[in-house]
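Pasting the structures in now, so scroll down.
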Structure P
Amino acid sequence: MSYFFLLGAEDPEMKKMEELLGDSLQYAVLDGKRVHPDSAYDADPVVVPRQHQLVLIECEPSNIREHPDAIRLDHHRPGDPGYNKGAQDFLKASSIGQLHQLLDVEPTAEVLVVAACDHCMPDAVQGRCPGVSPEEALAFSISEIARHTHTSSMEVSEHIKRFQMLIENAPREVFGEQEVHDLREHYLDPGYSLNFLTARVAVALEGCCALLCHDDWHRGGIKWQLFGNAAPETFVLFQGWAVKQGLKRVYGVPHRGYAGGYL
């Protein structure tokens, strides 16, 4: 039996998987347009060719009940194969690593970097992902931000340094035994902006954890995000704190270093 691959929203990891799969794939869509991260799990129904097995990569069609044998390659939701895996298992945790395992293909050095930065970027730039150096992880992150924001790597690096200085002087919130740098007064623009993306890299480089604030234009609301290097317990405590602060749709993936909620 052959595989029928359905791919979710575009990002660097997904683009690398597209290169591996060639023409044997289809994109998940909603109302005729390729899904974004917040619509990927409510995509339009999909028709799977006969004698093919559906493989879902970071997405789910609304007629999923018609495909009980679908294979999931994902790490976003509880129950996903990579959801509760940390930096030591980043390749098995990442969707691209799971795809290579499914196809029995040996990952290249470049794939290792992509997998590490997608699954747990804070750990990757701190050198906690076996086989991926901090320098490789940082260089990849900078180049991808430059590509995504249509700017230069030099400008990306300057933004990162600016946020590193802001982190040093930021006020602190305490979650259990962890001090968290509070950068919410520095609004980081809508969507995956230059400021939002470089602030996250700065937090990762500092080896700390921080509260960030930006406008999630996909969902249409201001979002507070906890991001960085922290124990899973910190993210659990954040979720309770977030509800008390009035945040809605609170989420978190402790082993991947992020959580958040919407005002």
Structure Q
Amino acid sequence: MDQKKADQIRQNVRKSYAEVAVASDEQRCCGIESSCCGVSADINSVLSTRFGYSDDDIKNVPQGADMGLGCGNPRAIASIKAGEVVLDLGSGGGFDAFLAARETGLQGRVIGVDMTPDMISKARANAEKGNFSNVQFRLGEIEHLPVEDNSVDVIISNCVINLSPDKGQVFREAFRVLKPGGRIAISDVVASTELPDVIKNDLQLYSGCVAGASQIAELDTYLADAGFINIMITPKDESREFIKDWAPGKGVEDYVLSANIEAVKPAKGRSCC
């Protein structure tokens, strides 16, 4: 993808999710088709339970953190342990970061990275509201993480990497910041077949987590080229039931579905090849 188009996609995604953050704060609807965007906490909670979260999960975060923007529950496959350092790519209002922080405990910490200033402001306000002293939110792009080398135990992300125009760079950065033996646990959308041009070229559907979906073989290559091992990509056919609501009438559920994406950075002394 040429740089001009990549920048156009990135700017459109940033603008769209800034609108989501503002709409959520103001309790009104916005233009992202894949979410009710803060129309009400009840509606967002219903969306999140469809993605695999429990009622307790939703009750244990500050009001406004759950924005119903995911496509799965990455914590369900992350096996987060007390004392670990967790990195959340595209942390939004902080929903997954706050839940991860409850698992790491005060001896661990969680770093959320998001490229949208309005989302970072929202997440930081939520952290203060919920007294989450072990969570920090940083402004940055997931292709260029503001995180030190070899410093993270586990990376989580929820329906965000599909939004990147350079997924190979995202996984290279993930590999860089993980400790040897560290792991990724990601929920994202994948393409089950080649996307038609009418979908691929639709900027609204890109921001709506459809047009940027990669096929499983492509993701496997990105991960392997970055150096990851033990790669597992598990599609969830049942996810088509909620994906069809993201763009009613456009049949996007025929082309994309949610998947769990897992991989490990080799421990010291092991070859990546």
Structure R
Amino acid sequence: MLRKFLLALMMVLLPLNVSAMSQDVTIDGDHGKLAAVLQTPDALSKYPLVILCHGFTGHKESPILTNLADELQSRGIASIRFDFNGHGASDGAFQDMTVLNEISDAKKVYDYAKTLPNVTNISIAGHSQGGVVASMVAGEHGAKKIQRVVLMAPAAVLRDDAIRGNLFGAKYDALNPPEYVEIFDGHKVGRNYILTAQTLPIYETAEKFTGSALMIHGTGDIVVPYTYSLSYKKIYRHGEVELLARADHGFHGEERHVAKIAADFLARR
């Protein structure tokens, strides 16, 4: 009898190894249907949830997101990762994508997450351009709706690049952008993306969020210098920065390490 009691007590005290359930879901987005994956800890009846936003030209199966989803699940936290319009398996043309309609997509995902009966609260995390989206959604929704924010190499540089007329090395007339600018892998970035990016109130919107925020950035990032994360820290009342020596923009080879840092922060009570 005593042995059974001690075994039961150990099961309570030991860290919970929570199994996961993954479900493909479809959500109405700004430019059609959004393909998403809902990953939940199936041993729990109630759990927090984190919305995961991929970066420019990325997708929901990017290692930076899948590793974070797994780390969250191991801590009893659900996640939903999705393809923005014009990306991955979601509807829409890449050329029609803008940061503003990605913000609308993320808000639609938030609305969907709010309908899930087991979810206790919602946080948001994003990589690169997805980090900008996450920061602006949190700023617009506020700390009453968004619990915590994690920005991984947030690409606030996109506004400066649009003003300079330089998109991943492709030069254009910033005062009169062409119909589209062709960049790597044949991707065509539309004129409307550039025009909206030039006046995008990134920090002005993000600073409205009064909750806790963490920025993770590599000092070897040549796409988005880590100083942009330092600028985010200045606007947040409860902001932290974790700099990873020599890590690049995609955190290649460090995805699991980044996921652990982010999950530890999101799991704080």
For which of P, Q, R does distance in nm of label points 7 Å out along Cα→Cβ at positions 128 and 144, calculated from the coordinates, equal 2.8? Q
Just checking, which of P, Q, R has the largest value of distance in nm of label points 7 Å out along Cα→Cβ at positions 168 and 184? P
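Quick note: the coordinates plus some simple rules give every number you see, no bench work behind them. What you see is a predicted model; the values in this text were computed from it and never measured. Cβ atoms are built from the backbone, for glycine too; each structure is taken alone.
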